[in-house]
Structure I
Amino acid sequence: MINPFLSIIVAARNDNYGGDFIQRLQQCLDWNIAFLEKYKIQTEFVIVNWNPVAENRTLEESITIPKNLNYVSSKIIIVMSELHQQYVNPKVRKTVPMFEFIAKNAGIKRAKGEYILCINADILLHPSIFEFIAAKKLNKDFYYRANRFDFRKEGDSINLEHLYKLGFAVSLKGFLYYFSSFMNRKIQYEFFKPLNQLRVYFEFWKLRNKKWCNFMGISVTQDNAAFYAHCHNSGDFMIMHRDYWHELKGYPEYTYISTHTDALFTIFANTRLKEYVFADPVFHCEHERRYSWEAIKKEQTFLEAFAKFEQTAQEILKSKKVNKFLNTADWGLKTFSLPEVNLNKTE
């Protein structure tokens, strides 16, 4: 595919992270490719396989792409272990098997689409988002975000009604909400959206009237960039014109841990573009994690990462200047030739 309209970037590794990574990746491919074909969206699906495990089955052996697709091409870009080692530097970043956002940057740098969508390998887009993209409603002056609807998978049957039914939480701009098991989740989600708008408005009102709030004993959140831009789980879904991905030089590659790296990039985008949040969510399949949510709230490394994010974000939001925070010109493994595996199949 020479000139796709959309490039979708996913970072992956053949280590079966979370115990069922291959199944989640396959579900992501099956769901999203089916709708891309249905809505006739010229798309390249790019999987960046970072630091593959030599003794495990390769990703291309583990996943299945439908044959004879008309609108979607798929490929894997491989970042070998030797290249991974060149990015191992404990003084700059915590050593982990996959540097997620450097991997995504490698895909972004090589993407051919006019618009680039970065998602994670367990994300299913709502059909209305595909419909919006197919109608060519994407605007270069905007970056596009979506609320993340978390669900726990039960069985192999997946449809829209099922996804809503299995939901347990949703991340909106600035706030996280948990669903009650006694009410329809879709109805709750529609209720949470206007409630969330009021809560964000109230936070800004308190900032404007903090002297009065302090006098009345009303707590004021001084620094919370997530009220200015939809930073929550932004690594799971971000669409932007390729020119701005390149102007902003991809996700920061210098952060010590990946937590808040995607949020920081959202602040970068907010200085250049208007924000558009889709009314319907993207769906995220829950899985085992290296760190529990409780650990993230308490562990010193995560606390320091959040503090650094807030400090940087507030400086950027006040000055609207981001250049000193951007990557160097060699971002996205620019100077390296990376092997690719074409996944397109025909009868």
Structure II
Amino acid sequence: MKKILPAFLSCQGARLGDDEKRLFERYNPLGVCLFSKFCANIQNAEQVRLLIKDIKEAVGRDNVLIATDQEGGRVRRLTEPEFTPVLGQSAITNPQAAREHAYLVSHDLKSCGINVNFAPVLDTPNPKTSDVLRGRCFEKDIALLGKAMVDEYIKQGVCPCIKHLPGHGRGAVDPHLELPVITESLDELQVDFAPFKELNKTPMGMVAHIVLTAVDSERAASVSAKVIRQIIRQEIGFDGLLVSDAIMMQALKGSISERAEMSIAAGCDVVCLGNTGLEANEELCRSKIELSDEAAERLARIWPIVSRTGDFANYEYVKNKYCAEAKNIISYDYQYDATEVLNRLRKA
């Protein structure tokens, strides 16, 4: 059997190009992450279904993980009027609303063929929190609301991915642009770890590009064996599939292949490339990364989840109820858009 490349690649448009088809066929990636800006993968449901069909035919497997970031609010790749408008997490304050949110997002994702959502965010907001995270975190009851979302995603056949392990809330800068350094002690960081401990049975999680000086003052968590082993795997007890945050972010140094190899060597099961061009995808595919036996065992728990069809018979009722209760649902805060920052940097 052909080896699976432990990576979420990206693609460059509304349909898969010939070069991408050849790349996916040759390297057999575990999955692909779809974006709405720069790569412009998401336009409408039918177009996304055709793109995913292209991807699966090129890879040669039906069980390809197709992921996106559909948190809600300003971090949403599926947008209205084609898709359901959903709030940012900071506006969600009770478990019922959290379940409805995940139900509506699941409906839209499953209607297209997307089976992984890089959500919910379990970071604890802090006075230091960078603008890149503001509005994306629950303001209180993080574990309670996060569990409601995780459970509903799983029920409806979408694999959730909690982020950003082991806690990004104290990061004062945007990792898309530079590396956040967190200097608090491990005792102080217990508050940040707590929601992840409560949800440590979630099937997938994403590790942050942050430095925890109390554990490893030299390396970001995503490339630190100490942080992954001692904090994420042991103290937090997370045993799901561990995915790196996008390795094209400027928080990491080195070539794309070096970043990928450092992430896997440190203990990540899979790397996520992020929204970037064909050349970076090619370099990642040429890197020396392999799916470990432990990662394969964790991955095996995900396939039964994403094979579920979901039950969306009450979609219209739930949507109307959710939208009626969410008074400011269209009033998204666009004061900071990390994707757009990166797009501007590419054009500069």
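All of the numbers you see were taken from the coordinates with simple rules; none came from a lab. Treat the numbers as computed from the prediction; the structure is a model and nothing was measured.
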Self-check item: Test item: relative contact order in percent (Cα under 8 Å, 6 or more apart) calculated as 26, pick one of I, II
Solution: I
Self-check item: Computed 23 for percent of Cα pairs over 34 Å apart - originating structure among I, II
Solution: I
